[in-house]
1. Taking 153 as the value of volume of the Cα convex hull per residue in Å³ derived from one of the structures shown (I, II, III), identify that structure.
2. Kindly point out which one of I, II, III the value -0.60, -0.75, -1.11, -1.24 was derived from, the read-out being log10 I(q)/I(0) by the Debye sum over Cα atoms at q = 0.14, 0.16, 0.22, 0.26 Å⁻¹, for residues 117-196 alone.
3. If helix-only ellipticity at 222 nm (-39500 (n - 2.57) for each DSSP H run of 4 or more, over all residues; to 500) comes out at -13500 when worked out from the coordinates, which of I, II, III was used?
4. Kindly point out which one of I, II, III the value 44, 28, 20 was derived from, the read-out being Cα extents along the principal axes in Å, for residues 69-172 alone.
5. Rank structures I, II, III by mean count of other Cβ atoms within 10 Å over residues 77-84 and report only the one at the top, that is, the highest.
Structure I
Amino acid sequence: MKGTELVRLSIDEAIKLTRRYSFVHIVDLDGAEQGKLVNIDSIARIGREFNGRCEVGGGIRTLEVGKEALRLCSRVVIGTVALERPGTINEFIKGLGYESIVVSIDVLGGLVMSRGWRKPIGELPAIINSLPRVHALIYTAIDVEGTGMGPLINRKIVELLRSKADEVFYAGGISTCGHIEQLRDLGIDGGVIIGYALYVRGGVDCAGRWGG
């Protein structure tokens, strides 16, 4: 069972859970469906709480919406527009800055999905190869998202992602330090995104595990 609806929290509860983390990943699920930012007040509140140390995605399909998002968080995550029209990525980079743009690749059963995980648009290698060089990529394994069952990615995919990005992040199925260690060994060098483990288990505490 994928867990996007597994737990519902208030903004206050979510902020309390995430305070000990240095950076927050925000997805406007309503925005992903409607093609624009919807929960602006909530995103702005999180942005203020973390002094802009956040990234936001979901419905960011025009440069104007991207500029609005960048006023709230320091990085903007684009998915649908980037994957369906890769040429627009350079427009976002030019308008918002190279290090401000993150491209999100959501994969289900080997197919890249867009429009809030509802539309398959192609096989992973072809989609990745169509992208220009970017600062950061997020790979989300939808098959295990919200399950805590462990990551679903292999070294070949990681190497393909790293050929297109300075930093690679992973999301989906993470619930233990062992899962994070597995991803580090595969070459995930940017970081990992947790949701299920945060809401259900209070987070993944790996302090001191790797010497810093």
Structure II
Amino acid sequence: MVEMIVLKDREEWLQHRNRIGGSDAAAIVGMNPYRSNVELWQIKTGQLEQEDISEKPYVKYGTEAEQYLRELFRLDFPEYMVCYEENNMFLSDKYPFGHASLDGWLIDEDGRKGIWECKTTNILQSMQKEKWKDRIPDNYYIQILHYLLITEFDFAVLKAQLKYDFDGEIFLQTRHYKIERSEVQEDIDYLEAEERRFWQQVQERRMPDLKLPEI
């Protein structure tokens, strides 16, 4: 059974974040450019303190922009009912090792439920631009797979705002990516197996072999 709980504030939400979350998932399969699976294991076993990045400018920008981008999505795509609760957390007794905290969730005209994910990215290098060309960057794709796993929803829509700054002039490009669960079920199954294996290693305090993202 999947249930959604709403925590009273961010502090209580942080206290409940003791399972595998969406931002953790990519590290488990070696696709997080900022954190290895071993570092994540050290965090989950209490040997390493997780860095608080909430005050970093790019994180604050994304957090503040999210509510407005959600409302824009609601205007641009009236075929969806757009839902959101602050400090939400989805839990499943089928997947006790994970949780999902969503930027929003959708209900389409057929009553199907979907994940709404929002990303804001400041494009500083051509390499960053390439990661968004006709695809979702690997770490964000894995995050969505994790949310589909925990919530058991039918689809996901990622709204990306790509921000370019040329000599003081700001240009914004918005992209939308839709993922049907039925088309990525094999990837979801693979991620589930990897997360279960990782969580067992956490419980047994047995360090996993290092996995590194491809360069």
Structure III
Amino acid sequence: MEDALTSLLANNQRWATEATQRDSEFFSRLVRQQRPEYLWIGCSDARVPANDIVGLLPGELFVHRNVANVVTHSDVNCQSVLQYAVDVLKVKHVIVVGHYGCGGVQLALNGPRSGGVADFWLGHVRDVIGRHRELIARIEDPRAKLDLVVELNSLEQALNVCHSATLQAAWTRGQQVSVHAWAYDLHDGRVRTLGVSVNQPDDLKDLRDRVLARVTGEHPSISES
């Protein structure tokens, strides 16, 4: 079994050597400090490399990933990352990033259900689908429907971040931290902002309705129906 990992170890040695050749202080600088201004909450999909997408070096982006970029109050893993990022690292921005073509979202939308742990986890995405069922049903094209659910899921998970105990406490004590929702497109490598940028609790007023109005206007198959 070790032989199967030989290429990875060789890649690591080559990467470390090249990194040092480009910047002799690269690793010593990483060891000295970690001061990221951003927390990225994204999908575990291997096609979505967080640092590369936004052009940041290791140490400049704090990252949490799970299937379908879910943020739930009962997930101690995600909540501990969120608290550490906000309370200890003092990040300025929390960004929830979905991606078009997400396999997890597709399974939640169309099945089949496995009855396993992953299926249980995707119940959080099915909750999002249920909340917006009528809107989603107005789209017939399968890809457009999936794209919409990806956006709605990012929106709802970002709202979960906003309502978390960590963010509420940070805003109460006057800490400057913002929450955003994005969607990444595998087809062209571009990020699309979804109109979610929350800097304080007052920004949450009617936010869901405002974002939904924008999403509806940007999806022709919805606005024409």
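Coordinate-derived values only; no laboratory data. Just so it is clear, the model here is predicted, and its values are computed rather than measured. Cβ atoms are built from the backbone, for glycine too; each structure is taken alone.
1. Computed on structure III.
2. III
3. Structure III accounts for this read-out.
4. It traces back to III.
5. Greatest value across I, II, III: structure I.
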